[in-house]
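Next up: the structures, one after another.
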Structure I
Amino acid sequence: MRAALVPVAALALALSAAAAAADGDLLAVKARLLPPAQAPFAKDPDGLQARYDAARDLEEAVRGVRRVSRRCGALRAALLRFARAQILTAEDADYPVPRTKPRALPPVPARCTAAARGPAPAAVEAPALALPAAARVARREGATDVALAARLGAIGRAYRGWAGFWIHDLATGRTAGWNSDARFAAGSAVKLGALVEAVRRPPLAYDAVQIARWSSNLAANRVVERLGLAAVNDALRRLGMWSSTYPGFYRAGTSAAVDAPRPPPPTHARLTTAHDLGRALYRIQAAALGDRTALAQLRLTRAQAKTTLALLLAWIDVGDNRGLIRPALPAARIAQKNAWISDLRTTAAVVYGRSGPTIVVVEVSRPGITTREARAVAADAVRAIGLDRNTR
């Protein structure tokens, strides 16, 4: 019996030693990263980004210290609560989304203590991908539907500004477009590049979720800061977004201010096309279904590709993040990425209808554009395609 207890005792000692070592790691993280996260932050874009980055650094480092002693468990939980509160404070200033907001920053114990102050927030996880059988298809671009292209052209020419369309029926390969290779302002649409790069790296998982769910400027900037612009622009090329550009950081705190009375910028450095966005969504859908060419192009595992598509399906229905197509198809399941700035509204979507998925990209632009008029253009396009009949 005593011989049997020796391995058990040795294991207990080993676990205790590991916990003690982890306690030291946790205290080192606290000493290094808590002070920057507690600094006074300005309420301007730079201050919002600094608050978000410091809190995300603290959160990831604390989550990396897993097996601490019971006495240090409360400190670990408190650090995570504090980091989460700072992240939400920055996010609420960038783009308010429905959630429970903390009233004040929670306290952090000065040292390890057995006193508990509530559970630590759970890590944000990507949703699982579940598609019906009819949606599990991704045929490459095939023949052009000339009649549909003509109908889209009539809609575009009738609009008082500029419009671009790209349609790709993934069940048949049929395509149609109008002005689909014209370069429009991209806004947040090119965050698809940052999303793909973030999905490939576990420490950026939370940022990937926020880019997809509500087009977070803060999260997109963090990805660029960590990986560099070259990596994100390379991701655009791998997505097939050959005419698109990602020149630099987004301005934190401006996501919800698109209708403020101000003149639009005379030029845009951040550009994309309807066809670029259509190619990107095709490759994501195909990769999620296991297409080897698409997986190699995106440099994703199938699990990562499925996560990317699942995130694009989990967008938050709030404000302009609702996009241009949802109002015309209120019952449809849609994976989408939207963009909205003072002179542009864009939606790039995969619409999952009864007969299969269809990629629909609508770009609408003019100085002083309103969301209502852009959605009216998209509704005309939806009717021209016949999606309103296919998703009832």
Structure II
Amino acid sequence: MSVLTAEAPPRGTQRYQLDSEVGRLNPAERAARGKTARAEVPRDSHAMFDPPPDRPDPIGLLEEQGKSRVPELVPVRYGRMMVSPFTFFRGAALPTASDLATTPVSGLAVQACGDAHLSNFGLFGSAERRLVFDVNDFDETLPGPWEWDVKRLAASLEVAARGNGFAGKQRREIVAAAVARYRQAMRGFAGMTNLQVWYSHMDMEQMRAQFDAQLRPQQRKMVDKGLSKARTRDSMEELAKLCHAVDGQPRIIADPPLLVPIEDLIPDQTDRAALEAQFTGLISKYRRTLETDRSFLLEQFRFADMALKVVGVGSVGTRVWIVLMVGRDDNDPLLMQVKQAQPSVLESYLSPSVYENAGERVVVGQRLMQATGDILLGWLHAVG
């Protein structure tokens, strides 16, 4: 669930003309459109990045972005970005978008992630309890050029490999293999029906079988360890790490400034019952954005506690809450994340979102992009 409170950053002057109607074309028309795009924007035109003389200062962009964030958390964000070149790159979605806005595009639009770096991919359990590999952060999602996601991902692989001591030749091989696999996947999707593309996903068992022969014994052990850990991660494990009992009631453990329970943020005279009633009203608004069956499921849980939490790198400074709900008893927990949604960093260089609520923008984009989405994904608008 997402909350909108921030204003958009100043908009740039460049706007791309993007073709979003390709999906309505038949295969022959799509092929012709692709050949036209390649002729207009040759592949070798993407090979160079030549920053213009008036290139905005990346640090200045980050400082401007920080003005819309919780002031006391902005230093935490900068501290996390300063750990390594890769952590800086993780938090620098806005400077990356600024640079990409000066590069050639073919004009073919996709639902762009906007922040498709290496660490924004991962394993998670689907509603059917199978492990899938997918993108897992959509704060910046917006219709945009397909090239931007591919280039940010490729750049993140180079930066990460350099930070881990890989030689130049190895880094080139890694990046080339990644973009080649993207090209091969797109060729495969081009031969599928619309429904086949819609239902395609990266199941981990399928992925393991496909690449097992290429792994060395030590790599197989690492993969097995990661899969085992992902399978055992659930609400009860998170409950044990984040919560304890206070007067017989489950409460979130304080770990400031990274985790601050609501009771540490409100005046002493505030009535907790009134606060819980207010939040229950917000939950009711949020439930209206869910499918009926999922709204019914959520209605069976009651509010127990909430806390302000610092997550990620680029997101630090936005308001992110974890909310503890309980069902039939305290052994039936539901931990939810409520994340403030701001305008996408891409909106400074593309058309603004058609959604007035940035939370709805994120939810719609995530539902379009993820093969298996969160069943309780929704949005609301809250003030204060």
Structure III
Amino acid sequence: MPHETLQTLAAEARRQVEICNACRYCEGYCSVFPSLMRQKEFSDGDITHLANLCHNCRGCYYACQYTAPHEFALNLPAALAEVRQESWQRHAWPGAAARLFHENGVALAAALVAGIAALFATIKALGPYSGEGFYSVLSHGAMVAIFAPAFIFPLIAVAFALRSYWRETGSGAVSIAGLAEAVRQAAVLRNLDGGQGQGCNFEREDRYSDRRRLLHQMVMYGFLLCFASTSVATIMHYAFGFQAPYGFFSPPKLLGVPGGILLVLGCAGLAWLKTRADPNLGSRRVWGGEMAFVLLLGFVGLSGLALYAATGTTLVSPLLAVHLGSVLSFFLLLPFTKMIHGFYRLWALVAEEQRRAGTSAAARVRKKAK
């Protein structure tokens, strides 16, 4: 994205934020408004912080008296969405990959096909093995050799991106209290309740709905359950010598099966909501990439459930390649897809708690000085 375009995005977001700060009608809405109302001037870092604090619930747009055709033509959700997307691309490395996969659903689908094809080729070249279950198709050692780098690389890339973002927003040292409060807010997705507990306006315009919040929670907790399932299986394998396949009433299955179901249902619901929401209140250029990511995440869960259902049949080999290929694609693309939003928004919540605490401390000092 050209430098002039970046300046234009930040300038437009700043213009709208300053009008909102003067109006203050939306003071009781999500965390964005208490944050912007604590100051009068906004640096580029402040705008980036506000953009990542925004959850695009769109309630402010439908409550605003200054939207088009008013001459101010405010559309704060879209302005912040553009800055937010730009920040993810700018802090990612390499930035060209972030632009490609954020904006192009076809590219993400092509990466998925390539990942599945690579797993098919690997299985054909290395198998069969003498182990049980899917270990008879691809050994444990081969899986570790493939997926350990694919898991570690995205984590390192995300860590560097967040460090760059943290420096830009000038948030200072992380406090334990701020981190704990941010995690609490993220766990309940507080900023998707519209700030008043009625839900947001994402897909129903001026009517409130909790659908998006509930579907996000299904995806979030479904993903965490699947991750916990894999983690528990790893501990059972290395620490206690219990090797897959595991029975239905084993910890990996009791975590993974409900997690996969939640993931599939949540992603299907979010994809449906995206078709109902007004694209003009977000970043239009990334609609295809976001939809492709939601479908990819849902496909990871669906292929995992299909693989489990096919246990003991001849379908295990092809389904294993499909599932592991989708997982491999998901992890390798994690820093360059919509998945990155979870990391940035958590970090924005941490920064916001620290800014709020700093403002409160300064106010107490001034009060004592009087």
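Taking volume of the Cα convex hull per residue in Å³, for residues 122-249 alone as the quantity of interest, name the structure among I, II, III where it is greatest.
III
Looking at relative contact order in percent (Cα under 8 Å, 6 or more apart), point out which structure of I, II, III has the largest value.
II
Suppose helix-only ellipticity at 222 nm (-39500 (n - 2.57) for each DSSP H run of 4 or more, over all residues; to 500) works out to -23500; of I, II, III, which structure was it derived from?
Derived from the structure labelled III.
Given 3.7 as the derived value for distance in nm of label points 7 Å out along Cα→Cβ at positions 90 and 114, which of the supplied structures I, II, III does it correspond to?
Answer by label: I.
Since every read-out is calculated from the coordinates, none of them should be taken as a lab result. All figures in this text were calculated on a predicted structure; none of them were measured in a lab. Cβ atoms are built from the backbone, for glycine too; each structure is taken alone.
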